[in-house]
Structure 1
Amino acid sequence: MKKITKLYILIITFAIGINLSGSINAQFIDGGNQHTVFLTKKKEVWTMGKNEYGELGDSTNIRRIYPVKVKGLPPIEFVSRGYKHTLAIDNNGHVWSWGWNNYGQLGAELPLNYNYPQIVDGITSAVAVEGGHWHSLALLEDGRVMSWGHNFYGELGNGNREHTEVPTYVSGLKDIIKIASVGYFSLALDKQGRLWSWGSNTYGNLGDGTTTLKTSQ
């Protein structure tokens with residue numbers, strides 16, 4: 001009986017794998033914190049998982065155990081997910097967001113959550129986005145970085161600890177080619193190969209020889 005059960009599980013998993021790779025044709029994926037987002041070669045966004053705050057962007061708050069297409073988006077070039085929110089960049093460099101907005105991480109008016117995509121005002125040339133725990137980052141075409149959302153630990157890098165839903169520039173950064181955000185701190189890599197860090201530093205994760213938080217890089 002155990003052998004038969006294992007065989008059934010194997011067959012079901014194999015069938016689902018064929019369906020996802022054959023019909024959706026994903027080219028980029030990001031996951032964690034109980035929801036997943038991926039981008040297809042047709043520049044469509046699909047999501048699955050927990051949907052408590054609308055982080056799947058399907059205009060519901062229903063958990064999905066199979067991928068659902070996020071509607072209402074133009075052709076998308078890049079996707080990222082935060083703790084309970086999701087970000088995307090369209091082919092014109094605009095940033096779209098949906099999900100939890102308790103600290104303004106959607107770049108939208110507080111305290112509204114959105115279970116469908118809405119455009120983030122003030123950004124027109126983004127090439128990459130990163131979702132942190134409750135904050136968001138955008139890398140611009142000119143090598144500058146913008147941030148918005150939760151800032152208690154200085155993770156926005158703007159020199160203060162005030163939360164904001166308005167995207168603002170990270171002070172002192174230029175020539176950035178890659179960004180990353182994990183939890184309550186942020187990272188950036190410039191074209192000279194230098195790493196910049198700011199935000200929470202409880203365990204020395206900023207690499208500056210201290211455990212003191214930094215509100216700017």
Structure 2
Amino acid sequence: MNYLAHLYLSQADDDLALGNFIADLVKGNQYKTFREGVAQGILMHREIDFTTDNHPDYISTKELFKSSHGRYSGIVTDIVFDYILAKDWEKRNRLSLSEFQSDVNTLILNNFKILPLKTKMMAPFFIRNKWLMLYAAPDTLHQVLSRMQRYRGVQGNSGEAISILMKHEATIKKAFNSVVDTIFKQVVIKYQFTSKSHQSNKNSKIIRI
């Protein structure tokens with residue numbers, strides 16, 4: 001899963017969302033240096049990734065993008081899943097995607113001091129370029145894939161990946177829904193009950209289909 005999906009699965013819990021957002025840059029036991037709710041979010045992120053990576057529908061979706069991105073097909077699948085989520089966003093969330101981006105920006109700025117260094121360096125670009133909104137359309141998704149090739153060495157054919165997405169979108173959407181349903185049943189519900197900040201949150205803004 002990529003940024004948008006991880007934040008969505010945090011279910012409007014600020015600490016879980018922050019932990020999910022920074023988790024890729026927190027290695028090993030470093031999560032223990034963060035306050036409890038954020039640490040739980042980091043562990044939640046890892047469990048979401050483990051569940052996703054081993055889900056048969058995720059694995060079959062990765063295979064679709066092997067021709068365009070080879071060993072990087074998993075990264076492309078994560079981004080494409082964010083596209084599927086963004087496209088149906090208003091069916092899943094009471095907030096618009098723009099409002100959700102704004103809330104995440106505020107969360108980042110309010111907790112800037114505790115962010116890992118690389119996250120601090122990335123945050124201005126995330127906020128200014130409205131990264132969460134870039135996944136909502138094929139043309140901007142193409143830009144995301146092209147930039148990943150330019151700046152992160154994710155080699156592949158972005159145009160071919162978009163063509164594969166357009167051809168198999170219904171199948172990919174079904175796979176995404178299956179993966180998300182499993183994550184809600186196996187991961188999200190567990191962290192909802194362990195997060196103190198979620199227990200005190202009476203007005204969750206995120207809803208499921």
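What follows draws every value from the coordinates through simple rules; no lab data is involved. Just so it is clear, the structure is predicted and the values come from calculations on it, not from any experiment. Cβ atoms are built from the backbone, for glycine too; each structure is taken alone.
Structures 1, 2 were shown, and relative contact order in percent (Cα under 8 Å, 6 or more apart) at 12 was computed from 1. Taking volume of the Cα convex hull per residue in Å³, for residues 102-181 alone as the criterion, the highest value among 1, 2 goes to 2.
Quick one: distance in nm of label points 7 Å out along Cα→Cβ at positions 70 and 94 came out at 1.4 when computed from one of 1, 2, so which one is it? The correct label is 1. When helix-only ellipticity at 222 nm (-39500 (n - 2.57) for each DSSP H run of 4 or more, over all residues; to 500) is computed for each of 1, 2, the one that comes out at -3000 is 1.
If you rank structures 1, 2 by volume of the Cα convex hull per residue in Å³, which sits at the top with the largest value? Spell out each step's value before the answer.
Details: 1: 142; 2: 116.
If we compare volume of the Cα convex hull per residue in Å³ over 1, 2, the biggest value is for 1.
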